[in-house]
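Below, each structure is written out as structure tokens.
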Structure I
Amino acid sequence: MPKIEVNEKLFFNLLGKKYDYDTLEKKLTFGKAELDEKPDMSQSADERVIKIELNDTNRPDLWSTGGISRQLRLHEGAKRSDYSKFLSRKGDIKDFGNRIITVDKDLKDIRPYMVSFVISGKAIDDPMLKDIIQTQEKLCWNFGRKRKSISMGVYRMSQIKWPCHYKAVDPDKTSFVPLQCEQPMTCRQILTEHPKGKDFGWILEGFKKFPLLTDDKDEVLSMAPIINSATLGAVQVGDKDLMVELTGTEMENLVLAANIVACDFYDAGYEILPVKVVHPYDTGLGKEIVVPFYFQQPTKATLAAINKKLGCDLTKKEVLDALSRMDNDVTAKDIPVTDATKKYCKANNSDVEFVLNPAPYRNDFLHEVDIIEDVMIGVGLDNFKPQRPNDFTVGKLSDVTLFSRKAKEIMVGLGYQEMIFNYLGSKRDYIDRMNVSADNVIEISNPMSENYQFVRPSIISSLLRAESAAGQAVFPHKIFEIGKVA
């Protein structure tokens with residue numbers, strides 16, 4: 001699970017109050033977190049660091065000082081922030097001035113998508129700069145799969161001439177001075193000689209051209225997703241205006257990550273200035289997008305379903321209050337009760353349908369149970385009392401499980417190696433590469449990622465994918481899997 005280090009002074013300033021550490025340990029449960037390590041009290045107040053462990057990988061918005069402090073602050077009943085000042089929506093695009101980035105069509109099959117915005121209003125201090133770096137690392141490493149699907153760069157806005165250009169370049173003919181260096185290096189050299197190139201060069205391996213971000217003076221900002229330049233990309237304490245950009249392969253996740261960072265800085269008192277990025281191809285959210293951008297879809301749940309799952313008898317007002325403390329916009333309308341739902345709506349005299357629009361920094365509502373979980377946290381876990389089960393049952397393995405275990409033993413005894421793969425995968429792996437029709441393949445209606453869009457129709461595609469990555473292994477390859485297909 002992700003772990004973060006937060007500056008004590010910055011954290012309590014954003015929280016709006018100071019807790020003793022016993023109280024903080026209890027409060028952190030409302031943010032799906034726990035206190036990992038208290039600060040060294042021998043240090044000065046400006047240097048003390050609190051270590052927090054997050055217990056949920058579905059909430060990347062909590063992986064920062066701003067995110068976890070916002071969660072606790074709102075749960076205490078603090079006023080919600082008005083992100084509409086900078087947040088674009090379909091039909092309501094915010095002013096982006098001359099802040100425009102154009103994307104090269106040749107990047108479509110390399111690293112196709114980019115989003116950006118600007119942080120302004122006050123100078124960055126040391127704790128905030130360290131938090132920027134940590135947020136960048138956590139989002140790109142955990143949420144962005146080690147920078148493969150998301151990478152983030154921060155630049156000194158005052159030296160940038162708009163518009164900027166995200167383009168594909170010849171790695172052997174393009175050079176600049178990367179961070180931590182004093183001499184220019186070609187893009188190819190950076191992959192083989194620079195520490196960051198050695199760490200992340202695999203992402204660009206096999207491509208004839210590399211992504212490069214420049215301003216209108218052709219000054220290099222970065223070579224995504226590897227390294228910033230030593231000029232525009234060397235952010236320092238005291239810088240007032242910063243440009244933030246994110247590149248990657250999954251547009252919605254890029255926008256979500258941008259929204260997370262923008263909301264964190266807005267809550268810390270900074271101004272957020274939108275940037276328009278123009279793609280020559282469709283991104284799923286349009287060719288032109290002004291970020292931060294609200295793209296999330298509403299989710300529904302009924303009062304009866306909430307009370308049934310939680311084993312309580314909440315009213316409409318209690319549910320609305322709980323969801324508001326989780327920073328959700330919710331509408332509610334009364335609906336008739338049925339014989340099946342009547343007993344779960346005693347306190348309200350009618351059933352209620354709730355329509356939830358999540359905060360712009362969240363996209364983890366896929367089902368009504370996600371709303372129910374937010375209600376539970378919003379009400380407070382300590383308000384639920386444990387109950388003993390009414391029934392006693394004895395578990396046993398099913399016949400199918402016993403049969404599959406026996407089959408595995410036989411296959412292993414014959415010298416085969418068992419493989420275990422995900423049941424969900426991409427269109428490319430299950431349909432395109434297998435040269436089969438998509439008509440009979442089950443598609444997830446609201447996937448978090450295109451990599452988990454389909455339920456696999458056959459185990460063969462998974463085994464072949466393993467073979468494609470094992471060409472250097474000594475033959476014969478004797479592999480098998482016993483698992484589910486649809």
Structure II
Amino acid sequence: MAFFMSEPYPLPLRPARRRAFSVVLAIELWERFGYYGMQAVLTIFMVQHLRMSDTHVNLMQGALGLLMYSLPVLGGVVGDQWLGTRPTLVSGAIGLTLGYGLLAVSLQHPALFLPALTLIALASGLFKPNAGALVKQIYAGDGTALDAAFTLYYMAVNVGSTISMLLVPWLQQFYGSAVAFGLCSLGLLIGLTYYALCSRWIGRFFTLRKQSLPSLAAEISRPAPTKRALVAGALGFLALWAGSVWLMASPSVIRFCVIILSVALILLWGWLYKQVQPHEKAGLFLSYVLSVETMAYLVFYQQQQSSLTLFALRAVSGTYTLGSWPIFTMSAGQFQALNPLWVMALSPILAWLYQRSARTGRDVSFPVKIILGYVCVGIACCVLWWAASTAQAQVSPWVMVFAYGAMSLGELLTMGLGLAIIARYAPARISALLMGALYLLWGVGMYGGGLVANIAALPEGAEQHVIRATFYAPLFAKLSFGAGIMCLVLVGIFPFVKRLESYHEKNFKCCK
């Protein structure tokens with residue numbers, strides 16, 4: 001492949017680098033397989049098997065989303081400053097394997113459900129940032145190859161998630177939730193086994209690179225923690241695990257924590273704004289504004305895992321037809337696979353459009369892309385609103401295909417730009433801190449999405465089989481109005497945002 005042929009790596013290092021990268025790619029694929037497979041069946045499992053109310057399920061999904069986006073910040077610190085990248089990654093993968101295994105037996109032992117769910121969130125927090133960090137370490141000093149490697153990396157994420165979102169719900173439907181969650185655990189076990197067998201390729205590559213390019217060796221060296229530090233870390237993890245279980249079981253407490261987290265983020269942003277140089281303030285403030293704009297998308301995105309899955313379960317036909325001829329059938333959980341399928345289909349098209357517009361001097365700015373993203377989200381919600389309001393029986397699954405397509409395009413134009421926004425507008429020396437803050441902000445958005453999903457929560461004691469599509473129409477109407485209001489607000493502040501962008505570009509050129 002072309003991206004393995006770029007400098008500064010000497011020719012003998014390139015095959016070793018490729019093998020090292022393949023190990024990370026494989027375990028990342030299986031990690032995504034396990035997580036998205038679990039996510040595709042979790043809502044249905046809670047409603048149908050654990051007999052939880054819709055309100056409880058939606059809040060649980062929101063709280064899980066908060067943890068999933070918040071804990072990688074801690075995992076990054078553990079990997080960078082204490083345990084090291086690879087040991088932290090492996091620890092996370094082991095925790096995920098155990099977490100999915102606990103979910104598999106939680107139907108017989110419901111008391112294990114919350115410990116399993118929080119263990120998955122904690123382990124994912126250890127795994128996710130360190131997998132990406134390991135890729136960066138492997139390609140350190142070679143930006144061109146790094147960009148191409150991350151393209152493959154994120155493609156593996158989408159491939160793993162798509163396969164699992166199609167396969168795991170099918171297993172749940174025909175063989176039960178225990179088998180479905182068991183497959184998620186097995187996937188992580190396969191990834192760990194492959195890593196154990198081939199991790200020497202990573203070590204060999206770093207050894208070769210240290211000999212050939214000693215200036216890059218410091219990026220991967222970490223002192224081994226003492227036994228006392230390891231014991232303290234293990235006890236800290238157990239305490240954090242117990243605290244997370246308590247939070248997940250206490251909606252009022254976690255709501256209070258969300259408020260505290262939001263205030264802390266505002267204070268952090270204010271403190272950073274005072275610390276930067278005058279010529280950096282416009283870009284930094286612009287990154288704040290655009291980060292909040294991307295955060296709002298998470299409220300809509302959360303619906304895929306909560307209200308949209310319940311809508312598909314109760315009010316959408318799973319049979320795709322062409323005319324009067326049935327083509328294939330999807331279960332409620334499998335509809336979530338439409339998101340990564342659309343992302344894979346739309347990403348190269350958007351990349352081509354971005355490159356073409358840049359070549360012709362008509363590059364589309366981030367603020368405009370975000371506005372277009374919310375237009376797409378609004379179209380998706382309006383289509384769902386129309387379908388739910390007018391359906392005589394069950395809604396056609398083709399409606400879900402279109403809605404997921406528009407929502408996925410909105411994702412690429414909003415949340416998909418989040419890290420690039422920080423990289424472009426924020427000072428480089430605080431970009432890592434701001435990226436961590438962005439993930440925390442997205443976690444708040446995910447929790448907010450769980451609250452919004454409760455607009456269509458089934459009343460206690462209501463029979464699921466009598467719920468019609470019209471029951472969900474008020475939710476989709478409010479989401480449509482919400483997306484419309486977002487568009488109006490963003491258009492209204494657009495002149496201010498453009499002024500900030502102009503100041504940033506002018507100051508950047510002057511001080512470059």
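Where a number appears in this text, it was derived from the coordinates with a stated rule and is not lab data. Every value quoted in this text rests on a predicted model; they were computed, and no experiment measured them. Cβ atoms are built from the backbone, for glycine too; each structure is taken alone.
Each of I, II could give helix-only ellipticity at 222 nm (-39500 (n - 2.57) for each DSSP H run of 4 or more, over all residues; to 500), but the derived value -26500 comes from II. One of I, II was used to compute semi-axes √(5λ) of the Cα gyration tensor in Å, for residues 43-186 alone, and the answer was 31, 22, 18. Which one was it? The correct label is I.
Given 1.10 as the derived value for Cα Rg over 2.2 N^0.38 Å, which of the supplied structures I, II does it correspond to? This figure was derived from I. Between structures I, II, the greatest calculated value of mean count of other Cβ atoms within 10 Å over residues 99-106 is seen in II. Among candidates I, II, the computation of FRET efficiency 1/(1 + (r/R0)^6) of positions 51 and 131 (r between Cβ atoms, R0 = 30 Å, to 0.05) that gave 0.25 used structure II. Of the structures I, II, report the one carrying the highest value of distance in nm of label points 7 Å out along Cα→Cβ at positions 107 and 475. For this comparison of distance in nm of label points 7 Å out along Cα→Cβ at positions 107 and 475, the top structure is I.
Computing distance in nm of label points 7 Å out along Cα→Cβ at positions 291 and 419 across structures I, II gives 3.5 for structure I. Matching task: 14 is the computed value of relative contact order in percent (Cα under 8 Å, 6 or more apart). Pick the structure from I, II. For relative contact order in percent (Cα under 8 Å, 6 or more apart), the value 14 is produced by structure I.
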